[in-house]
Structure P
Amino acid sequence: MTLLQVMPDDAPAEVLLRTRDEEEIRQALRPCGVDHRRWRLRPGIGPDTAPEQALELYRTEIDELCARDGLRVVDVARLSPQDGPEWQERAAEARAAFLDEHRHAEDEVRFFAHGSGCFYLHVDARVYAVVCEAGDLLSVPAGTRHWFDMGPKPDFCAIRFFKEADGWVGDFTGDPLAERFPRLDALLAGDR
């Protein structure tokens with residue numbers, strides 16, 4: 001189930017809102033221009049699901065979203081411990097690549113078919129940590145400063161949507177802000 005934690009950008013330890021209520025999450029994200037919704041989970045998606053299979057299982061939703069929003073490029077980002085011995089190195093490199101604040105020239109649209117990850121959105125002097133889990137679709141407007149944490153042991157399958165093939169390329173801000181905020185594992189530890 002999705003988790004949202006909102007913090008001032010100058011006080012990471014101060015929690016302004018922490019909720020798993022879907023409607024409360026949507027209401028909190030709406031002023032940021034962020035669209036959050038849920039798609040029905042398909043059986044058969046797991047750590048060993050091939051990208052082509054994930055795309056096929058969600059073909060109807062993918063086609064509808066692409067037609068509605070003018071998205072032309074769809075791919076799958078996936079990492080799993082089942083990927084073999086090279087997984088740990090690939091996972092560490094992938095995690096490090098997106099832990100710094102950046103923005104994109106187009107909307108960042110992701111659907112989590114399996115696993116989880118956290119988008120940190122830096123909007124109006126606040127940081128919105130959105131822990132997305134299987135079934136979550138998140139659309140972050142172009143130009144929104146953010147970073148992403150897939151956790152210390154990434155295990156996810158996310159369908160990514162773009163208008164252009166280079167839509168995923170980040171424009172890094174150079175601001176060290178992200179270093180001060182709790183990582184995915186610390187956010188989830190708050191539920192225990």
Structure Q
Amino acid sequence: MGAAVLLMSMSADGYIAGPNDRPGNPGGDDFMRLHEWYVGAQGEFGRPEGEAAMIWDELNATGAVVVGRRTGEQVDYYGGDHHGVPIFVLSHSPATVDYPNVRFVADLESAIAQAKAAAGDKDVLVHGAVTAQQALAAGLLDELQLSQVPVLFGAGLRLFDVLPRRIELDIVRVIDTPQATHIRYRVRR
């Protein structure tokens with residue numbers, strides 16, 4: 001069975017979204033600065049050049065996605081298609097969209113379990129700050145792929161502001177590029 005992996009770009013001061021993060025302005029002001037490392041040779045958002053391409057490939061090799069309701073709403077649930085895999089939305093409210101690949105699940109443990117079952121031997125991609133925090137706190141998140149971008153946002157939404165305890169990580173891999181330092185961690189059990 002694959003791992004539940006958070007993939008997130010963040011500023012050097014820990015922000016994953018800029019100020020004014022809301023529907024209509026997903027990710028907040030200047031959000032795309034955190035994702036410029038995804039720009040490919042043709043200047044378009046997509047597979048980057050060099051070693052960072054490995055992260056893009058891993059993202060697109062995952063077998064399912066678990067996303068929080070707020071994040072899902074902000075990106076219209078990826079239009080119902082996140083690289084063709086099932087999308088499990090953590091939500092206590094009923095479904096608001098009718099995309100065949102999107103399933104609403106009320107319980108985080110159940111959402112991760114269903115996503116892992118659907119993904120088989122592939123990893124499960126976890127999206128959303130609150131969902132990541134809850135998965136870490138519950139011991140359900142296995143790995144973190146963090147791309148630290150050399151910018152200080154100074155305001156916005158931080159990824160790890162709310163954790164119930166210290167969580168130890170082991171560094172699995174570091175890819176250093178001029179656009180970002182990509183660090184993959186395994187959650188120590």
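Any read-out appearing in this document is the output of simple, stated calculations on the displayed coordinates, not a laboratory observation. On a predicted model such as this, the values are computed, not experimentally measured, just so you know. Cβ atoms are built from the backbone, for glycine too; each structure is taken alone.
Here mean count of other Cβ atoms within 10 Å over residues 62-69 was calculated and came to 23.9; which of the structures P, Q was it taken from? Going label by label, the one that fits is Q.
Check the numbers for distance in nm of label points 7 Å out along Cα→Cβ at positions 46 and 150 across P, Q and tell me which is largest. List each step's numbers first, then the result.
Values: P: 2.1; Q: 2.7.
Largest value of distance in nm of label points 7 Å out along Cα→Cβ at positions 46 and 150: Q.
P, Q: which one has distance in nm of label points 7 Å out along Cα→Cβ at positions 110 and 174, as calculated, at 2.6? Value 2.6 for distance in nm of label points 7 Å out along Cα→Cβ at positions 110 and 174 corresponds to P out of P, Q.
Computing FRET efficiency 1/(1 + (r/R0)^6) of positions 14 and 134 (r between Cβ atoms, R0 = 25 Å, to 0.05) for each of P, Q, which one ends up highest?
Values: P: 0.25; Q: 0.90.
Once FRET efficiency 1/(1 + (r/R0)^6) of positions 14 and 134 (r between Cβ atoms, R0 = 25 Å, to 0.05) is tallied for P, Q, the winner is Q.
When distance in nm of label points 7 Å out along Cα→Cβ at positions 38 and 78 is worked out for each of P, Q, structure P gives the greatest result. Quick check on the output: 156 is volume of the Cα convex hull per residue in Å³, for residues 6-69 alone, derived from one of P, Q. Which one produced it? Going through each structure in turn, the value belongs to P. Of the structures labelled P, Q, one was used to calculate Rg and Dmax of the Cα atoms in Å, for residues 86-125 alone, giving 12.6, 40. Name it. It was calculated from structure P.
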